Structure I
Amino acid sequence: MTVRRSVGRWWFIPLLLAAASSLGAQASEITARVAPQYHSYTIDAPSNTTIGEFSIPLFVVVPVTPALTFDLGTAYAHAHVEQTALGKSTTSDIAGLTDTQIRANYVLGSDFVVLTAGVNLPTGQSRVTTGQLTAASLVGSDFLGFPISNMGTGLGETGGVAIARPLGDWNVGAGLSMRRTEQYDPFDIGGATFRYQPGNEYRARVGADRAIGTGRATFGFTYSTFGNDELAGSIYNTGNRYITQATYNNDVGPGRIGLVTWNLFRTAGTLADSSFLGHENISNVALSYGIHVGSALFEPNAETRVWVQEGAPTSLVTTLGIRSQLDAGRFVVSPGVGFSLGRVAAQDATGLRTAATLTGLHATLAIRVR
């Protein structure tokens, strides 16, 4: 699919910044994480749509030396969509393995310079049929935030450099990266294919973090700009992205509070049919409070996301949930459940812009091998 998705990728910023304070604590053993999860949203009239995704992401980290680490990530995903219009129900499904990402990170000397090189192997399903198109498109929504938003693209290469250094009580850092994806055919509609060449992506990151009490505060900013995309001879660009993020955690009373906020602003652009694509802004705030009961951790949490689009009603969703963490020898098991309620921008049969009620269910079971 051709959807560009930036939300959720800001987590790489604090990893770069933490290099200044954690180089001496690198793991010497292979670690792995698998996280089966199910997320579902039901959107009432006029959309009358249910979107569900079951996925099993897998992530493995392989330290080769204290300076060189490889990580590998892939997933299985199954997305299912049901829609009702004029009394008739239709379904759309897409399932299979996703692409596989392999990344190498190399740390240079005492200057805390991190070199990163990665490759995206097209092991997933990069071409979708007419029957799969709805499911493949809807799970790519930045607002709904499905964990697997893209089933596959073409062969891709990424390179980057980052530097992080202590500055008084702070760690400050910056990074630059570039990603290129080879051309591929994203659609098979009526037996016809359409060659797609994504534009190159260039990213710049800056940020800072510091210890506060028994916890940390982190601040970061990412700017992403893209070259023009080309789909079957049509040239277009969906706009640049500005991402800001801040995190805070500390002991408060008998437990530990955690706060995560981020904001994504996408500038205006154009679609493949040359139509205007207005700017949009997505803001997210998540609050959690973890309490230990014996060796187990229980963490109630709440999250609110707001989506503002040009010329459309504001979309809003709030999720309430609870996570836990249980130690079982070499395994750390983290189950979690959540419920969402909100509204999302929609369009009725006459073309009038309105908002539809949205509800959601979430279940995860993350397992980390250490």
Structure II
Amino acid sequence: MAQIDAFFKLMNENQASDLHLAAGKQPILRVKGELERIKYNPLDNDSLKSMLYEITPEHKIKVFEETGDVDFAYEIPGLARYRANFFKQNNGIAAAFREIPGQILTCEDLGLPSVVKQLATLPRGLVLVTGPTGSGKSTTLAAIIDEANKIRKDHIITIEDPIEFVHVSKKAMVNHREVGMHTRSFAAALRGVLREDPDIIMVGEMRDLETIDLAIEASLTGHLVFSTLHTSSAPKTIDRIIEVFPADQQAQVRSTLADSIRSVICQSLFRRQNARPGDMGRVAALEIMIGTPAVRNLIREQKIFQIPSAIQTGKRYGMQSLDDAIMDLLTKKTISAEEAYAKCNDKSKFIQFLKHPPADFTEA
């Protein structure tokens, strides 16, 4: 057993989502979204480096020494997988670990709206799951891929950095590829994937122009493509994709994106109040945009600012705004008014629920 495994077991016992280890500091867990220090002496650089290198593949150590940061996955059989990131800071080495549950939660387990589950049945197109870092994008995406795995006799290929959730083939055949280990980059994997007879392609993250371009192209050639972006709303997601491209290409990209987009799911995580035993510590609120003809026309005609109105009027298609999802959680007393106010878009809708409203809520 590696020395660091004791921290992972403590992490699991406390239902922590993340573990932070840094030279010169005490170990820290993130529990229900908040950092909590472990009663442990501050770690010195040499002992922490030795502890971390014990679980690190040789080629990843080389990358870290050369670049100052590296990503990989680590697994403790019977416990969980962990996404690891090492980086250098002023006191020496540091690491952040995110726990990836061994069991993939279903859409029902996560309490996702039924329309999210239905995305697994789409024949083709582009589906994006977006949100800030740590908002549960990978968990939601894994639930959708799991649904496709259960109901479709198709070939699913995932391209990730690193591989997070491991899907065992059910009705579908699932192949996982890790950037840096099985392929040089997301773009390189996407260039080759069309020769691998895929039906569904999952791209862990659309990081750059080439990856975005290839993902859109794959979605237009009869494939169902899932991916993630770090954006905070459906309109901002559309803008982000278009603005990645040079100005002289944006009109064409707007047209192809309008043809390919099937859905954008943007989510935020909230601390659950009055959680009962067995409840997850946090709950997600989702903004859901469906690529209806009306929404696609807005993208094509450069009227992205009208998408929020289309979402409001598209409830019969399963669309919902983030604020409506937050209000539903607040009404059910699942989350506190303070949590709702902190992460909503329209503060004026939620200020009435605060016991101590700020003097100027427009700046909150």
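Only the coordinates and a few stated rules stand behind these numbers; no lab work does. Computed from a predicted structure; not experimentally measured. Cβ atoms are built from the backbone, for glycine too; each structure is taken alone.
Give the label, chosen from I, II, of the structure having the highest value of FRET efficiency 1/(1 + (r/R0)^6) of positions 49 and 297 (r between Cβ atoms, R0 = 30 Å, to 0.05). Intermediate results must be reported in sequence, preceding the final value.
Working: I: 0.25; II: 0.00.
Largest calculated value belongs to I.
From which structure (I, II) was FRET efficiency 1/(1 + (r/R0)^6) of positions 201 and 329 (r between Cβ atoms, R0 = 35 Å, to 0.05) calculated, if the value obtained is 0.25? Mind showing how you got there, number by number?
Values: I: 0.25; II: 0.60.
This figure was derived from I.
On Cα Rg over 2.2 N^0.38 Å, for residues 169-336 alone, which of the structures labelled I, II is highest?
Numbers: I: 1.38; II: 1.17.
Largest value of Cα Rg over 2.2 N^0.38 Å, for residues 169-336 alone: I.
Determine which structure produced the value 4.1 for distance in nm of label points 7 Å out along Cα→Cβ at positions 233 and 313, calculated from the coordinates; the candidates are I, II.
Numbers: I: 4.1; II: 1.8.
For distance in nm of label points 7 Å out along Cα→Cβ at positions 233 and 313, the value 4.1 is produced by structure I.
Given a computed value of -1500 for helix-only ellipticity at 222 nm (-39500 (n - 2.57) for each DSSP H run of 4 or more, over all residues; to 500), which structure among I, II does it belong to? All intermediate terms of the calculation are to be shown ahead of the outcome.
On the way: I: -1500; II: -10000.
Traced to structure I.
Could you figure out which one of I, II the value 4.5 for distance in nm of label points 7 Å out along Cα→Cβ at positions 185 and 209 was computed from?
Numbers: I: 4.5; II: 1.2.
Derived from the structure labelled I.
Tell me which of I, II gives 14.5 when you compute mean count of other Cβ atoms within 10 Å over residues 73-80.
Answer for the origin of the read-out: II.
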